[in-house]
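Asks: Please find the structures below.
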Structure 1
Amino acid sequence: MASKAETVEEYLAELPEDRREAIAEVRDAILENLPHGVVESMNWGMIVYEIPLETFPDTYNKKPLQYAALASQKNHMAVYLNSIYMNEDDAAWFANAYKETGKKLDMGKSCVRFKKIDQLPVELVGEAIGKISLDEFLDYYRAVKG
């Protein structure tokens with residue numbers, strides 16, 4: 001469900017109240033832990049946390065490089081943790097830490113899906129966001145892209 005909202009505020013306003021509250025809670029955790037140099041914006045129909053082209057212009061699609069994202073999809077909500085997906089050790093750390101919370105992990109390659117906020121360990125999401133610095137993320141990206 002890609003949104004046509006141009007601002008995060010517009011995006012949040014168009015959500016049903018329960019999803020708006022859940023997305024806002026996850027957004028707060030992301031913003032509290034976001035590495036310096038990563039900015040929040042709207043892109044791809046969702047809230048994204050990206051590296052501006054002024055900082056890193058050498059992307060595969062000439063768009064800002066996505067560090068993370070947050071979205072309300074048709075059947076679930078999702079937080080996209082591109083920052084940990086790029087490194088096997090970080091991805092394994094996240095999966096293990098998630099399981100230790102006692103909550104069931106529903107994860108694709110980089111997206112963690114949840115239907116209700118109590119299914120998501122929000123504090124762990126914040127920790128994952130802050131775990132990888134901008135420089136580390138760019139080093140991972142360069143290594144993957146060659």
Structure 2
Amino acid sequence: MLIKQLSLFVENKPGSLYPICKVLKDNNISIRTLSLADTEQFGILRLLVKEWEKARDVLSEAGFIVKVTDVIALPVADRPGGLAELLEVVDKHNISVEYMYAFTFGHNQTAVMVFRFENPEETLKYFHAENIDAIEAFDLFK
């Protein structure tokens with residue numbers, strides 16, 4: 001199952017994140033997780049939200065440039081070697097990871113790794129073949 005992620009370019013200066021979060025707050029949209037990567041002049045804010053279409057629309061209306069990207073959320077055992085088990089599949093099939101970030105899921109000693117792959121649909125097949133099922137949006141946001 002693919003998850004829709006929102007990506008926004010953000011100026012690398014004080015006060016740039018607040019307006020984005022304020023728009024989401026004013027529209028009652030909760031952020032499940034986020035990642036922020038920066039360069040000298042700008043950053044890329046990546047968000048996972050349940051109501052991604054609404055978030056995209058209200059952020060766009062507020063003047064932000066929003067890109068929607070398909071990502072894969074995979075469960076990872078929150079213990080030594082958990083990530084290595086996922087990356088073994090990636091290595092075995094010579095899959096390039098564009099980026100990834102993690103957050104805890106809050107139960108059963110499980111964390112979540114969010115991956116961006118060049119061809120996420122094809123990559124999902126490799127994980128399914130190894131009996132590793134992606135986390136569906138329904139489960140991620142409940």
Structure 3
Amino acid sequence: MAFIRHPKDFFAGLIFVAFGLAALIIGSNYSLGTAARMGPGYFPRILGILLVVLGAALALRALKIKGDPLPRWYWRPMLVVLGSVVAFGVLVNYIGLVLATIGLVFASSAASHEFRPKEALISGILLAALAFGVFIYGLNLQLPTWPWSN
């Protein structure tokens with residue numbers, strides 16, 4: 001891979017292309033419609049095309065410009081954040097939106113070496129209040145707010 005001069009941009013471009021192709025494949029099952037009367041497949045196809053073009057441009061650009069090599073891969077932070085998001089999805093119906101959001105922010109903050117429990121708790125409470133306002137009041141979603149409100 002000596003011809004890839006900017007590995008970060010190259011692999012980011014490949015990820016864009018992969019997501020764009022996925023959007024195109026998934027969106028191909030829906031009707032396209034017209035620009036004046038868009039069907040359910042219009043947005044995924046346009047977004048997919050844009051992602052493929054942008055990703056290809058980014059990957060090709062990475063072959064010309066010089067960049068830093070890829071840094072060392074750290075598995076622990078990635079697994080902690082991914083695990084906390086999965087835990088949120090599993091627990092939100094049982095412990096409610098507020099407690100699940102606070103737990104998500106607190107647990108995913110623990111992935112950082114700069115973790116401060118007090119700051120993570122305050123951030124979790126503020127984000128839970130925002131999520132409550134947006135999803136419960138603003139969008140009127142039927143999510144349990146607290147464990148006893150199921």
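Any read-out appearing in this document is the output of simple, stated calculations on the displayed coordinates, not a laboratory observation. Quick caveat, the model's predicted, so the values are computed rather than measured. Cβ atoms are built from the backbone, for glycine too; each structure is taken alone.
Asks: With FRET efficiency 1/(1 + (r/R0)^6) of positions 29 and 53 (r between Cβ atoms, R0 = 25 Å, to 0.05) derived from the coordinates and found to be 1.00, which of 1, 2, 3 does the value describe?
Replies: 2
Asks: Tell me which of 1, 2, 3 gives -12500 when you compute helix-only ellipticity at 222 nm (-39500 (n - 2.57) for each DSSP H run of 4 or more, over all residues; to 500).
Replies: Source structure for this number: 1.
Asks: While we're on this one: Which of 1, 2, 3 yields 42 for percent of Cα pairs over 22 Å apart, as computed?
Replies: 2
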